[in-house]
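> Alright, structures below, take your time with them.
Values in this text are rule-based calculations from the coordinates and carry no lab data. These figures come from a predicted structure and were not determined experimentally. Cβ atoms are built from the backbone, for glycine too; each structure is taken alone.
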Structure I
Amino acid sequence: MRTSPAGRAAGFSLLLFAGLLVLCGCRTTAGDRSEPGHQAWLNGWKATNSVWRGLHIMLHADSGARELEQEFPRLKAAGINTIIVEVNYCFEFRSHPELRSASFVTAATAHAMARSAREQGIRLIPQFNCIGHQSWAQSTLPLLVKYPQLDETPGQYPENKGIYCRSWCTRNPEVNKVVLPLLDELVEAFEADALHLGMDEIFLIGSPHCERCKGRDPGQLLADAINGLHDHFSTGRRVELLLWGDRLLDAAALGYSEWEAAKNGTHTALERIPKDIIICDWHYAKQEEYRSVPMLARKGFRVWPSGWQPLDGAVALSKYSREQRRTEPLVMGYLCTTWGKVKTRETADWPCLVEPLRVWSTPR
């Protein structure tokens, strides 16, 4: 294409202006959550997505993130309008680079994913596991390796033998000094207006091995931790918080296993936390009813039923939840979790996603 000298001069001026914006640390992305444009996008998304049809998937590196980004159009066609990307320590943290995993998602890739997701009408929500899941098998995750004094059971359980997963101490004031900057970075990089805090399967809380926590009410310990994070993100940030619901459920009262509900007293936190937190109520096995779904909604929480496999269990939970929505509008839809059981490029066709979402394909 040929341009006039005046056109070339105008183009040079625009390039110079854009360069100055970059040098000044400004971003021109319309979807940056700090800009009015993102709020308009979010308002439009909420207006057209009364039902949340979600996918939860784990990301460990840029390669996986780019692969997922390429699948956005197919996932959108499959009905997905929300994707939770669990990254944990697999991110290019700059506030605490010592906590990066060996492989990680870069901030640049996270921004690119956010833009692509918005173009497809998909709400992208990052996840960082809080409190529990600070180890897996014999591997302890970076926080408690670099800062062992933050462990709920310091010096106990060598090689993690005899426990499921380590936890950080909910009463150690140094925890949030480290963790909150990490969470802020994820919200910034993924241009997110919501954040999933994890918090499932916390078995080490109120431990007798912790000088701060021993003898204290596990429900109050959990509630205090949740409320502290809520206070951080509700102060001028307008970031919605989500968490897994199992530790907020009374296993004895609801008839659930110790995995999908609590037997250690943490369930009393449910009455002590803000109602604007979204509870992802996960269950896998096929059951006649899932009593926690209407219970949580009647208590004023938005509840997002979350399934996995086997297929009959996922479909049963989805159908039951859809029926509950007739009388409980706070039942939000269905969230499909994957846990590495399906390749990213095959997720859009995975029966455990397709069949449960089919239940929510028509308005009701």
Structure II
Amino acid sequence: MDTKFVDLDLDYLPHLPDKRDYGIGAIGAGFIMRDIHLVAYQNAGFRTVALASRTPANARAAAEARGVPKVYDTWQELLDDPEVEILDIAFPPDQQPEIIAEAVKKPHIKGILAQKPLAMNYRDARKVVEMCEAAGNKLGVNQNMRYDQSMRALKTLLNRGLLGEPVLATVEMRGIPHWQPFLQEYNRLTFLNMSIHHLDVFRYLFGDPERVLASARTDPRSRFPHVDGITLYVLEYANGFRASSWDDVWSGPVREGSEGDVYIKWRVEGVEGMAWGTIGWVDYPHGSPSTINFTTKHQPGYWFQPRWKNVWFPDAFEGTMGQLLRAVAEDCEPEIGGRDNLGTMALVEACYLSVAEHRGVLVSEITQA
């Protein structure tokens, strides 16, 4: 086998649009909008022109903190603002479809960035996608782990063939998410709101699996009804490749008095190389960068350890909005478009069905139902 020097320019940053002055209207004023989206947009030179929230006082406070010039008491009023060309929604998933249904009626709105999950289930998500396609509106879904710097770098390694054909990929999460209060009403918890990151990034890296096998138990810390707290799942691909994640949102009695061991690690093994790394969001708000380490038969004898200062929260969110602005400017499908996201929603639905019926579930059972 011929060896070659490895290019350490891993293309880990998002490709931002040339046109950045579209008027963005933001719906929502909680943590994810106030401290992540709006900060990222400022850093990237995007233009947020208006903001609305369920609680007008929160909207005014967020707008003042982030320099947004206009505040509306309701999202309906914001949709009527002709300066809003791009809509950024950070609302609960059971309420997003209603907002999108009204937004596609407004001819001045050219693109919509919805939070993940796009809807509460695959069926409703498909309706939203079809609605946007019928209206000719660009729909992106905020699957922001695709813009985590280590995942972008890993995708570059895979595309360049430095790992060869993938054999096995794993994620081990020992982290404690912040569950928003509205999640207590759903009964669906981790698969829909946390595991969806890992399910989506597996698809981004390796494509769509054929079958899903999942198991779940409740989280002792979350004292409200839910089917899925701690989740474990395996994605089976037709070519023999396997991807698996352990999403341990309990992580021991860390908040109840014990010492903690909180982290997220990932690993990918291929026939010509191997990569592993860490995900830094569990260190928020300190801002720890994610990492990647890799070795390859193409340049044997080395562990490569490129590093960067960028962090998932908030830097990756320049990419989630940037890809939508590029899609609008270039009249193309967003990188994280609604149609593609149906594949991720199908995996979420397959996981719930697998848990309920204690069996492996073909993804086609969801998509062809």
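> When helix-only ellipticity at 222 nm (-39500 (n - 2.57) for each DSSP H run of 4 or more, over all residues; to 500) is calculated, the result is -11000; to which of the structures I, II does this value belong?
I
> From which structure (I, II) was percent of Cα pairs over 21 Å apart, for residues 60-179 alone calculated, if the value obtained is 55?
II
> Between structures I, II, where is mean count of other Cβ atoms within 10 Å over residues 244-251 highest?
Evaluating mean count of other Cβ atoms within 10 Å over residues 244-251 on every structure, the highest lands on I.
> Quick check for you: by relative contact order in percent (Cα under 8 Å, 6 or more apart), which of I, II is greatest?
Details: I: 14; II: 21.
Sorting by relative contact order in percent (Cα under 8 Å, 6 or more apart) in descending order puts II first.
> Ranked by mean count of other Cβ atoms within 10 Å over residues 92-99, which of I, II sits at the highest value? Walk me through the intermediate numbers first.
On the way: I: 14.8; II: 18.2.
Result for mean count of other Cβ atoms within 10 Å over residues 92-99 over I, II: largest is II.
> Okay, moving on. When mean count of other Cβ atoms within 10 Å over residues 196-203 is calculated for each of the structures I, II, which structure yields the highest value?
That would be structure II.
> Where is Rg/Rh (Cα atoms, Kirkwood Rh) largest, in which of I, II?
Numbers: I: 1.00; II: 0.96.
Top value of Rg/Rh (Cα atoms, Kirkwood Rh), among I, II, belongs to structure I.
> Taking mean count of other Cβ atoms within 10 Å over residues 108-115 from the coordinates of each of I, II, which one would give 19.5?
It must be structure I, since only it matches.
> To test your reading of the models, identify which of I, II gives -0.37, -0.97 for log10 I(q)/I(0) by the Debye sum over Cα atoms at q = 0.10, 0.16 Å⁻¹, for residues 124-291 alone when calculated.
Matching structure: I.
> Another one. Among the shown structures I, II, from which was the value 0.95 of FRET efficiency 1/(1 + (r/R0)^6) of positions 52 and 348 (r between Cβ atoms, R0 = 30 Å, to 0.05) calculated?
Among I, II, the structure yielding 0.95 for FRET efficiency 1/(1 + (r/R0)^6) of positions 52 and 348 (r between Cβ atoms, R0 = 30 Å, to 0.05) is I.
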